[in-house]
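Once you scroll down, you'll see the structures, which are given as structure tokens.
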Structure P
Amino acid sequence: MRIVVTGRYGQVATSLVERAPQRRNVEILPIGRPQLDLTDRSSVIGEIVAARPDVVISAAAYTAVDRAEDEPELAYAVNVRGAAHVAEATERIGIPIIHLSTDYVFAGDDKLPYGEDARAAPTTIYGLTKLEGERAVARINPAHVVLRTAWVYSPFGNNFVKTMLRLARNCGKVRVVCDQWGNPTSAFDLADGLLRIAANLTGEHFGIFHLAGAGETNWANFARHIFRVSREHGGPFAEVEEISSSDYPAKAKRPASSRLSCDKAERFLGWKPRDWRPASEAVVRRLVHSEDADAPLATQPGRA
């Protein structure tokens, strides 16, 4: 099975490349800029058709949440029209598409974790464009899976885990918001779920699914966990000072609670996510001990 992934150097594509050898007869082909420009319809269709995939994972997106408030046209061009171009390419050659979306399609004011049928009401340009992208994909290719996830981290790219470790190299104390709750999700677990879905795509598996780490936390407690694990393995650590969202003004209003229910994925796909604690511990340990990090973290002094 040949799987094309849009977003050549993203966390998901890189994790899929690493995980694929554990599966038999699976080839991952990441494609991205400059060959693939999501805003260019002919570029997208040409690259995907030429690759002759069995399924496409649409992972590339405009993800700069705050900057999107100032660049709504670009965010729309990538997250809506770009998603539509990928869906059109897959529909043209008669294959399924798995499109990645986000917890930010929800307002974040629900007391319970969001299920797939919960009302979407994004509060940011980013969330709005991702929701419109979901709808475009569903409209163009009936053989689709829209996969919402949240708080993705890995040893690759830019993410919260790497940011916290980087800050801890030079700061004895880090201020982190404590009133936003969600599900930290390992990109490796997400990759495993994507591979399972891709291998079992049938009519009953089409539609919207949530795939995120098990358990919930807030950003401040997530940071504490990262620093505790890092310290245990000789990496940098810092004290966490809890602040509210109002103490950390941002252009885009983040959801107060974007927790996702993954019960449907477990029922239909037989996929149960790992608890976020051991999953993130494995990534922190790898960053501290390997050269995947931006700097050799284990050589940095810890701070009380």
Structure Q
Amino acid sequence: MTGSAGHLGEALVRVLRSQGREVVGLDLLDSPFTTVVGPVSDRDVVRRCLAEVDGVLHVATLHKPHVGSHERQAFVDTNVTGTLALLEEAAAAGVSGFVFTSTTSVFGRALTPLPGDPAAWITEDVAPLPRNIYGVTKAAAEDLCEIISRDHGLPVVVLRVSRFFPEVDDRDKIRAAYPDANVKANEYLYRRVDIADVVDAGLLAMAQAPAIGFAKYIISATTPFTPGDLAGLSQDAPGVVRRLFPDQEAEYARRGWAMFPTIDRVYVNERARTGLGWRPRYDFRYVLDQLKAGQDVRSPLARAVGAKGYHAVPTGPYTVR
């Protein structure tokens, strides 16, 4: 398990340990979930971690919040060189499966339709158009996953995961216009996923990697929208949501919340549900029902992991690690 001190790494280690699995956690930071402290790009460290290991869950990465604080070379070193080292050493060690946690950020500019166009319907068939070094390096790492899988017979599953972090939105206008819980609730319609569902997808991918060989899957909460809703979402998202969820408006009004006026993209998880047998539990219907009942919308796992931040010192809206 790489990135064992991070949000998803900790969540995966927690669940695997609860299942009685032995986990070797690799991270630059020491933590209760880290076994070995070191970089993923150090082949000697990686080789030592892979001794008697039967699978790799590769979560470690420099994220979008690091774009403003790290040089591009650091992204290449961690996200590209580190992934290549892990892939080649995993293939040499004969592991049964490799799961790479990628991101929907690889789609980049493909997520933003032209003014007046319908919202974008994002499936695995959409060609990535990364907009920053984070997306570029994650897309490159995906390509490395495929070539190593093909050349060495290493079973690899790539999971393109949407937002699951608990920190506030990094856009000033969004933070000023909406309460944070309002933003996250809205995002479950089209671009957010609970960390418990991500963990389920990762473990299913690991178990099925040998049979799959190589595949890429979008991991996001199941959207209620269909292609027929895309034009409406780009013009009047509240109207579309009101039609699908007649009880949403009153609950939002009670809280002083608002739906986004427009929605520009919809992540589609159908291929992951079909290919992995994945059944995400946390969607907008679940969130709305929890809100009406006065309950926390987060999974117990999300509450246990909490917020970690991305920097050792405050940077923008992100919390201190």
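One table, with the values for the structure above:
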{"item": "For 0.6 (distance in nm of label points 7 Å out along Cα→Cβ at positions 240 and 280, calculated) the corresponding structure among P, Q", "result": "P"}
{"item": "Structure responsible for 3.2, with distance in nm of label points 7 Å out along Cα→Cβ at positions 16 and 120 calculated and labels P, Q on offer", "result": "Q"}
{"item": "Among P, Q, which structure scores highest (criterion: distance in nm of label points 7 Å out along Cα→Cβ at positions 8 and 160)", "result": "P"}
{"item": "Entry that produces 18.5 once mean count of other Cβ atoms within 10 Å over residues 128-135 is calculated, selected from P, Q", "result": "Q"}
{"item": "Winner on mean projected area of the Cα convex hull in nm², for residues 136-223 alone once structures P, Q are ranked, highest first", "result": "P"}
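Computed from the coordinates by the stated procedures, all read-outs in this text should not be read as laboratory data. Bear in mind the structure is a predicted one, so any value in this text is a computation, not a measurement. Cβ atoms are built from the backbone, for glycine too; each structure is taken alone.
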